[in-house]
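Nothing in this text is a laboratory measurement; each read-out follows from the coordinates by a stated rule. In this text the structure is predicted, and so the values were computed from the model without any measurement. Cβ atoms are built from the backbone, for glycine too; each structure is taken alone.
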Structure I
Amino acid sequence: DYHAPSIERARKAAEVAGVGVNTRFDVAAAKSYPGTYDLVTFFDCLHDMGDPTGAATHVHGSLKPDGTWMIVEPFAHDHLAANLNPVGRVYYAASTFVCTPASVSQEVGLALGAQAGEARLRKVVTGGGFKRLRRAAETPFNMVLEARP
């Protein structure tokens, strides 16, 4: 994460939970964090990134051969008409004023937005070198994707 106070809070929470020895939290960009990992997690952030494919490429290179990338993103269907429900409308509104401008202001500026859908996310993930992607879980609010090298 790029937000130092959030990183410090996560470190303290991990210590209190007794997992501080097995976890690591660093201030770093999605395309430049150090290390090799069994599991990399992205929570509601891939669609906000200017260069999500670059981030996917870095995740791919940072995973151990049998590692997993867990991606939690806002739930969205692949076609606009299917997203025109109360939740989708809130997500489109937030995306217009927060997610898309944040992405456009960064390097590359892909602007996936909060309603990218699985098909578009699949292009980003496979563009980063991943061979396998599956939807592991979903709710009306989020989808959880599992990517493997």
Structure II
Amino acid sequence: MGYSLRSATPHDLQTVIAWIESPAQLKLWGGPFLTYPPNTEKTWHEIEATNQNSFTLLSSSDCIVGFGQTLSRESNAIHLGRIIVSPEFRGHGLGRLLCNKLIQIGIQQFHPSRFTLNVNQNNLPAVSLYKALGFEILSENKEQNSYFMSLSV
């Protein structure tokens, strides 16, 4: 099955937030500052989404199977944020595919020297994925129970 990445829309986010079933899942996906329950317009604003920084991963049948952001937060670095794969498609390599596509877009658009991301320490599949992609843990936020990770390019 082929997958493609395109700019996300608020309508896409409606599908994505339907995958989030609890305040804990919302915090795990979007960080501590999002409001539960999420709604499309509010969440689109809270995550500072635009069609330039937010992307939807689509299956060959145009089913939304993933979402992620490329955020310019510091000089020469792109932050990957709010990466999520549909629960029914997890465990099939789509997280890796989504991250690789986001990194490709970041390189093409911004030519950064590195990529960064935050990940909850208890999200072991995500931590393992990011390490396999070459990300290294730079610091730990004990208050947020998260790692700050970086990948040099």
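Suppose you compute FRET efficiency 1/(1 + (r/R0)^6) of positions 5 and 101 (r between Cβ atoms, R0 = 25 Å, to 0.05) for every structure in I, II: which one lands on 0.65? Comparing all candidates, it corresponds to I. Here semi-axes √(5λ) of the Cα gyration tensor in Å was derived from just one of the structures I, II, and that gives 21, 19, 16; the source is II.
When percent of Cα pairs over 17 Å apart, for residues 69-108 alone is calculated for each of structures I, II, structure I comes out greatest. Compute relative contact order in percent (Cα under 8 Å, 6 or more apart) for each of I, II and report the one that scores greatest. Evaluating relative contact order in percent (Cα under 8 Å, 6 or more apart) on every structure, the highest lands on I.
Can you tell which of I, II yields 136 when volume of the Cα convex hull per residue in Å³, for residues 13-84 alone is derived from it?
Among I, II, the structure yielding 136 for volume of the Cα convex hull per residue in Å³, for residues 13-84 alone is I.
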